[in-house]
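What follows is a set of structures for review.
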Structure 1
Amino acid sequence: MTGLAFPSRRVGLRQALVTGRAWERFTERGLPVHEAQLRGSHAGGGAVFRTGLTLRPGGWFALHLDPARDMPDLAAAGAVTLTLTLRARGLAPVERSLNVTGADLALVEVPLLVGGQALTAERVAGAPFAFSVTVDPPPLRLDGLVLRDHDPAEPAAGVAVRANGADAAVTDAEGRFRIAALPLAESVTLDFDDTAATTTHVLRPDWGRRVLSATFSIPSA
């Protein structure tokens with residue numbers, strides 16, 4: 001059987017230039033990325049990389065190119081800032097930057113053995129470059145009800161509510177209150193100030209929701 005024969009000792013192979021994951025804080029949901037662009041800027045100018053985008057479940061992504069064909073010459077650029085722009089459905093474009101050197105972006109030849117034939121391919125020296133992209137979840141509204149001693153017949157009116165130390169709401173005549181956007185945190189401390197007494201509850205929000213309803217109890221006045 002005849003082995004493979006290549007017209008040139010140098011072959012073009014695609015390489016992952018950037019790898020990473022884009023996800024939402026707290027929920028860990030992957031972002032529905034549909035477009036990505038990578039730019040390189042330095043003191044003497046800049047360039048946009050001609051890359052393809054590969055997506056995997058969970059927000060994982062990779063930008064790839066053929067270095068021999070698509071890689072701009074940045075080897076002598078010194079300090080280079082790589083700026084990644086991701087676009088995901090329903091979200092504003094997200095940008096993240098990474099500082100590298102021209103040497104990281106230089107092309108180097110690596111040996112390959114294909115079908116018994118010794119070949120070489122050009123690769124980007126420092127690739128792949130890792131990006132981690134997180135965004136905040138949408139605001140989570142809290143609709144709350146404050147009762148005295150867990151008694152539905154005893155709503156607590158006029159109670160000041162603080163969320164992680166910041167004034168947030170005051171209960172109405174039916175003991176109800178609303179916080180339009182809870183503080184972004186894995187747990188939120190709610191303080192209920194009722195005349196001279198303060199009752200504290202710790203809430204662990206479900207950031208996968210948009211509205212959270214909860215009932216809280218404070219001692220009788």
Structure 2
Amino acid sequence: MESNPDRHEDSKESAFYTDGAKYWEQVPPTVDGMLGGLSRISDIDLKGSQRFLNSIYQLVECPGKERALDGGAGIGRVTQGFLMKNFPVVDLVEQDKQFLEEAQKNLASTNHRGQFFNLGLQKFTPEAGAYDIIWVQWVLGHLTDEDLVSFLRCCKNGLKPKGLIVLKENLTSSGEVEMDDTDSSVTRPPNLVIELIQKAGLRVIKEQKQQRFPADLYEVRMFAVQPV
């Protein structure tokens with residue numbers, strides 16, 4: 001009897017997500033945990049993100065400044081350290097319950113306004129027309145190509161007029177997809193990231209390399225994308 005290739009692919013995809021979830025369940029809900037032991041780069045990262053966001057608001061057709069979404073929010077590091085300084089309402093979506101609870105705890109003593117969604121990005125559908133900025137950082141490697149495209153299409157529908165999605169991700173310099181079996185993630189080359197963005201009906205309007213990261217890390221780039 002021939003095996004069912006579709007079933008095999010479904011099984012591989014399921015393992016990709018469950019293995020990733022199991023890895024993060026063992027990670028402490030701290031900044032160091034979120035950054036793989038590299039908490040020292042957090043401030044550099046946040047400042048780089050702020051500079052990139054500032055440059056977006058110098059565009060002629062810039063988004064509003066009312067509501068943002070933090071995709072793959074973890075413990076709220078990006079929300080608290082950066083997004084809240086720019087938007088009065090920031091929603092967070094995070095699949096790990098422990099991380100989301102820590103985010104709620106961390107933000108309880110601040111002036112944070114927004115909702116918390118305990119879901120993986122592959123299962124999340126933003127409210128239609130709700131967001132000026134959807135910020136997605138260091139999490140797309142935990143999505144398959146197909147789910148990444150599907151997620152971006154959903155995000156596209158979640159944008160207000162003139163709204164943008166910002167993707168901040170590690171990129172390979174080899175031109176190849178590199179798999180990390182430790183946390184069940186992939187790192188993609190720039191050309192594939194752009195191809196998937198375009199497949200979702202989006203286009204890159206601004207791109208910038210994150211500066212001042214240690215030389216032994218992957219290159220990190222920020223992409224501002226909007227509906228075609």
Exercise. One of 1, 2 was used to compute distance in nm of label points 7 Å out along Cα→Cβ at positions 82 and 178, and the answer was 2.1. Which one was it?
Worked result: 2
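Out of 1, 2, choose the structure whose coordinates give helix-only ellipticity at 222 nm (-39500 (n - 2.57) for each DSSP H run of 4 or more, over all residues; to 500) equal to -10500 when calculated.
The correct label is 2.
Taking Rg/Rh (Cα atoms, Kirkwood Rh) as the quantity of interest, name the structure among 1, 2 where it is greatest. The partial results should precede the final answer.
Values: 1: 1.27; 2: 0.95.
The maximum falls on structure 1.
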Problem set entry | Of the structures 1, 2, the one that 16.6 was derived from, the read-out being mean count of other Cβ atoms within 10 Å over residues 74-81 | 1
Problem set entry | Structures 1, 2, by mean count of other Cβ atoms within 10 Å over residues 130-137: label with the highest value | 2
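We did not get these values from a lab; they are worked out from the coordinates using the rules stated. If you're wondering where the values come from, they're calculated on a predicted model, not measured in any experiment. Cβ atoms are built from the backbone, for glycine too; each structure is taken alone.
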